[in-house]
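Novice: What follows are several structures.
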Structure I
Amino acid sequence: MEFFTQLTEWSGALSGLLWGNPLTLLVLLGTGLYLTIRMGLVQIRGFRHSIHLIAGKYSSHRDQGEVSHFQALSTALSATVGTGNIAGVATAISLGGPGALFWMWVTAVFGMATKFTECTLSLKFREVAPDGTVAGGPMYTLLHGARMRRTAAAFAAFALIASFGIGNMVQANSVMDGLGYIAPDLHASSWLIGVILAILVGLVILGGVRRIAMVASTLVPFMAILYIAAALLVLLNNLGDIPAAFALIFNHALNPWAVGGAAVGEAIRWGVARGLFSNEAGLGSSPMAHAAARTGEPVREGLVAMMEPFIDTLVICTMTGLVIVVTGAWQQSSESLMGAALTAHAFSTSLGDAGAWVVGVGLTLFAFSTIIAWSYYGDRSAYFLFGERAVLPYRVCYTLLVVIGAAVPLQLVWNIADVTNILMALPNLLGLVLLAGLVKKLKDDYFSRPHEKTPG
C-alpha cells in the first residue's frame with residue numbers, strides 16, 4: 001500500500017512538472033502557431049468547405065475506408081468531448097481565473113491547424129487491408145512518412161498505456177461522478193454499475209470501428225445539443241451579465257495591471273494546459289479515428305478534423321466557462337467546490353436541481369463516449385505493435401478494466417495518463433514538423449482544383 005502511495009506521489013510530481021512546465025505548453029502551442037502560419041490560415045480559409053464535407057457533399061461509397069466523414073468526426077469528438085469540457089474548464093477558471101477561458105480559445109484556434117496537419121498525414125500514410133479494414137495514425141505517419149520505426153513503436157506503446165488510463169478507468173470513474181449528481185446513493189453500488197457499464201462498452205467495442213462510429217454519431221450530437229441548450233438557458237437567464245463576463249475574461253487574460261502579472265501567468269498556464277487536454281490537438285489520438293474515413297483525399301479528412309477543437313473548445317468549453325463566470329460561481333470556488341462540482345453549482349444557481357442533472361447526465365454521457373472512442377485508439381496501437389492476434393485480447397481486457405475504474409479511486413491512473421499523454425505528443429509533434437512541407441503541398445494541390453476551391 002505504501003508503495004502505491006509513493007508511486008502516486010512520484011507520478012503526480014512528474015505529471016505536474018510536465019503539464020505545469022511552460023516549455024511543454026510552449027512546444028504544444030508553438031507547434032500550432034507554426035502550422036497555422038505554414039498552412040496559410042487553413043482553419044479560416046477551409047472552414048466553409050469543411051462544413052460541406054461533414055454534410056457529405058463530396059462523399060463517395062467507392063472510396064476506401066470504413067466510416068463517413070461525419071462518423072469519423074463523431075468518433076473523434078467522442079474521445080475529446082468529455083471530462084475536460086465540464087471539469088477541466090472549471091478547474092482552469094478556479095486556478096487561473098476567468099482569463100483562462102481566453103487562452104483556451106487560443107489553443108483551439110491554433111489547435112485547428114494542428115488537427116488538420118496530423119489527420120491529413122494519417123490519411124496519407126494509412127494502411128488498408130484486403131478486407132477493407134483500415135489502420136492509421138501517427139505511428140503509421142512516423143513509420144512510412146518520417147521513416148522512424150522506433151519512434152513509431154514508442155508512440156503506439158504510449159497510446160496503448162494511455163487508453164487504459166485516460167480513455168478507460170478515469171472515464172469510468174467520471175461516469176460514477178456523473179451518476180452521483182443524479183442519484184447519490186448509486187455510489188454504494190459502484191461495482192454493480194461498473195459491471196453494467198462494462199457490458200455496454202463491450203457490446204459496442206467488440207463490433208469494431210463501424211459500431212463505435214454508429215453509436216458515436218448518434219450519441220455525440222444528442223449529448224452536445226442537450227448540454228449546449230441547458231447552458232444557453234442559463235445564459236438567457238443572465239443575459240444582462242454577459243457583456244461584463246466577456247470584459248472580465250479579456251481583462252484577466254491580457255491586462256497584467258488588473259489582477260497582477262502573476263495572475264495573468266496563471267491564466268495562460270491553466271488555459272493552455274486545460275485547452276490542450278480537452279481538444280487533444282497534437283496528442284495524436286484522433287488521427288487514428290480519422291484514418292478510417294471513407295475518402296481518397298487526405299486533405300478532406302484534415303479539413304473535417306480541424307472542426308474538433310472548434311466544437312470541443314470554442315463551443316462546448318465556452319458554454320461551460322460562460323455559465324461559471326456569469327453566475328459568479330468562479331468566485332465561490334474552493335477545495336470542495338472545484339472541477340465538475342463547480343460546474344454543477346453554476347448550473348444549479350440558475351436552473352435549480354435541474355442544473356445538477358444537466359451536469360450529471362452530461363458527464364455520464366461524455367465519459368461513456370470517451371471510453372468507446374479511446375478503445376479504438378488502443379485497439380489500433382495494439383494492432384500496430386503485435387498484429388491482429390492482439391486485438392481481441394485487448395478489447396476484452398479493456399472492457400474488464402471498466403469495472404475497476406468505476407469502483408476504485410484513480411489518482412495514480414490520472415497521473416500516469418497525464419504523463420503518457422505528453423509522451424504521445426512528443427513523437428507526434430516531431431512528425432508534424434518534419435512533414436509539414438508535404439501537408440502544405442497536398443493542401444495547395446487540393447485547393448488548386450477549381451471545383452474544390454473555397455472563398456478566400
Structure II
Amino acid sequence: MTRSPRTNRDHAKQQQRPMVEDEVIATQLENLVTPAIRTQENYYRKLGMRDRILNLPFMVAAVLTLLWRDVAGVRELTRMLGREGFLWCEPTKVSQQAISQRFLTFPAELFERVFKELLPEFRTKWHRRKQRPLPQSLEFASTRFERIWACDGSTLEALFKKLNSLEDVPIGQLAGKMGVVIDLITRLPIEIWFRENPKASDINFELDILSLVQAETLLLLDRGFYHFLFWQQLIDREVHFITRLKKGAAFRVQQVFTDSYSIRDRLIQMGYGTEKSPYVTLRLVEVRSGKAWHSYLTSVINPLIIPPYVVANLYGKRWRIEEAFNAVKRLLGLSYLWTGSINGIKLQIWGTWLFYAVLVDLGDAVADELALPFDRISLEMVYRGLYHFSVAHQKGLANDPIKYFASPDNQDLGVVKTIRKPNVKLIIAPFPEHMRSGDQFFFEPSSQTRLTTAIAS
C-alpha cells in the first residue's frame with residue numbers, strides 16, 4: 001500500500017481569494033519603498049538592466065502584491081495587472097510567460113539592496129515610539145548591552161509549483177536554508193544569509209555571524225551553534241551569548257554563586273583544551289520549574305551583570321526569531337516557493353522579509369498607539385485584518401490602519417492577544433537566596449549603569 005507523504009505544517013496555509021487593493025495601504029507602501037528603489041537605479045543600470053515595463057519598480061510592486069494581497073500565483077497576478085493594475089503599476093497587458101521568466105532572471109541582489117536600504121528607516125521609526133513598554137528582561141539587558149540579537153537557521157521546505165517554470169522540478173525537492181539574525185528589541189531582521197544546501201548545518205553561518213557582530217552585543221543562540229571554539233571566538237570579540245546546555249554535557253564546577261531549591265548558578269569550565277575544543281569559562285544557570293530543571297549557559301559570568309532569573313527570561317525571548325520564521329514561512333508564504341531557480345528563491349526571500357519588516361513596523365505602531373508591549377500584538381491578525389481595514393476604508397469608515405486596529409470597536413479582530421497568564425514581576429536579584437525585602441532587588445532603569453566586562457577567569 002502506498003503511503004501518502006507526510007504533510008508539512010508550513011504548507012497548511014489555506015488558499016484565499018486575493019485581497020482587494022486599498023489606496024491607503026498602497027500609498028503607504030509606495031511612500032516607504034520608492035526612495036529605496038530610486039537609490040538603486042544607478043546600480044540597476046550598472047547591471048545592464050534596461051528601463052522597460054518589467055523593471056525594478058514593477059518587480060517590487062509585483063512581489064509586494066503577491067504577498068499582501070495573497071495572490072495565488074503569477075497567472076492571477078498577470079490578470080490583475082491587465083485589468084486593474086496594482087500598487088503604483090497602471091493596468092498593462094503583459095504575458096504570463098514574460099512575468100514568470102522575469103521572476104527567474106531578475107537579479108535578486110537588487111531586492112536585497114532595497115531591503116537593506118529600508119531597514120534603517122524602520123529602526124528610526126521604532127525609536128520614535130515611546131509609549132509601548134519593553135519586557136522587563138530586555139529593558140534590563142539593554143542597560144548592559146548595545147545590541148540583543150537572536151541567531152538561528154531555518155530550512156526552506158519543498159517547492160510548490162506556482163510558476164510554469166517549476167513543471168520539471170522534482171516533487172519534494174528542498175530549496176535551501178536561511179540563516180537569520182533578529183534584533184530582539186525591535187523585532188527587525190539584522191542580516192539574512194542563504195545556503196543552497198538545505199541540509200547544511202548551522203555551523204556554516206558561524207563565520208557570517210563572527211564577521212557581523214560587534215563588542216557589547218548579547219546573542220541568544222540555538223543549540224545548533226553549540227561549539228566551544230565558536231563561543232571562545234565570540235568572547236574574544238567581547239560578544240556575549242546565552243544558549244541551552246546539552247543533555248549529558250561534561251563540565252567542571254569552579255565556583256558556586258547560588259545553590260537553592262529553585263536556582264543553581266555556578267561558574268564552570270567546558271572543553272578539552274584542544275584547538276577545536278578549547279577550554280571555555282562559562283556560567284551555568286539552572287532554574288526549577290515544577291519538578292524539571294532548565295539549564296542555560298552564558299558567557300556573562302558575573303551575576304551582577306545578568307542575574308540568574310534574567311538569564312532564563314532572556315533566553316525565553318528567543319522564541320521571537322521562531323515567530324519571525326513562522327510569519328515569513330507560513331503567514332507570508334515563503335514555504336510556497338514561486339520558482340526553482342536559485343535567483344528566484346533569493347528574490348522571494350528578500351521580498352518576503354521586506355514585507356515582514358513592513359508588518360512588524362505596523363504591529364509596533366499599533367502597540368505604541370495602545371501603550372501595550374509588542375508581545376501583546378498578533379502579527380498574523382494584523383496581516384489578516386488588512387482585509388477588514390480595506391473594506392472599512394471603501395465604506396468611508398476608516399482612513400488610518402493604525403487607529404483602526406487600535407480602536408476598541410475592532411478588538412474582535414484579535415489584533416491584541418488575550419493574556420492567559422498573569423504577569424509576574426521579574427526578580428533581578430543577582431543572588432536570589434539573599435533576598436530580604438522585595439523591591440530593592442527589582443529593576444529600576446534609572447539607577448543602572450552599563451557593565452559589559454565579565455569577571456576575569
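Each reported figure results from applying straightforward, stated rules to the coordinates on display, with no laboratory input. Model, not experiment: these values are computed from the prediction. Cβ atoms are built from the backbone, for glycine too; each structure is taken alone.
Novice: Compute relative contact order in percent (Cα under 8 Å, 6 or more apart) for each of I, II and report the one that scores greatest. Kindly include the intermediate steps, with their values, before the conclusion.
Specialist: Values: I: 36; II: 18.
Ranking I, II on relative contact order in percent (Cα under 8 Å, 6 or more apart), first place is I.
Novice: Taking distance in nm of label points 7 Å out along Cα→Cβ at positions 124 and 356 from the coordinates of each of I, II, which one would give 2.4? Could the numbers behind the result be given before it?
Specialist: Details: I: 5.2; II: 2.4.
Structure II accounts for this read-out.
Novice: OK, next. Of the structures labelled I, II, one was used to calculate helix-only ellipticity at 222 nm (-39500 (n - 2.57) for each DSSP H run of 4 or more, over all residues; to 500), giving -23000. Name it.
Specialist: Attributed to the structure labelled I.
Novice: Here's a follow-up. Please compute mean count of other Cβ atoms within 10 Å over residues 84-91 for structures I, II and give me the label with the greatest value.
Specialist: Comparing I, II by mean count of other Cβ atoms within 10 Å over residues 84-91, the maximum is at I.
Novice: Of the structures labelled I, II, one was used to calculate log10 I(q)/I(0) by the Debye sum over Cα atoms at q = 0.09 Å⁻¹, giving -0.53. Name it. Before the final figure, lay out each step's value.
Specialist: Working: I: -0.53; II: -0.67.
Going label by label, the one that fits is I.
Novice: So FRET efficiency 1/(1 + (r/R0)^6) of positions 108 and 292 (r between Cβ atoms, R0 = 25 Å, to 0.05), computed for just one structure, reads 0.55; which one of I, II is that? Kindly include the intermediate steps, with their values, before the conclusion.
Specialist: Numbers: I: 0.55; II: 0.05.
Comparing all candidates, it corresponds to I.
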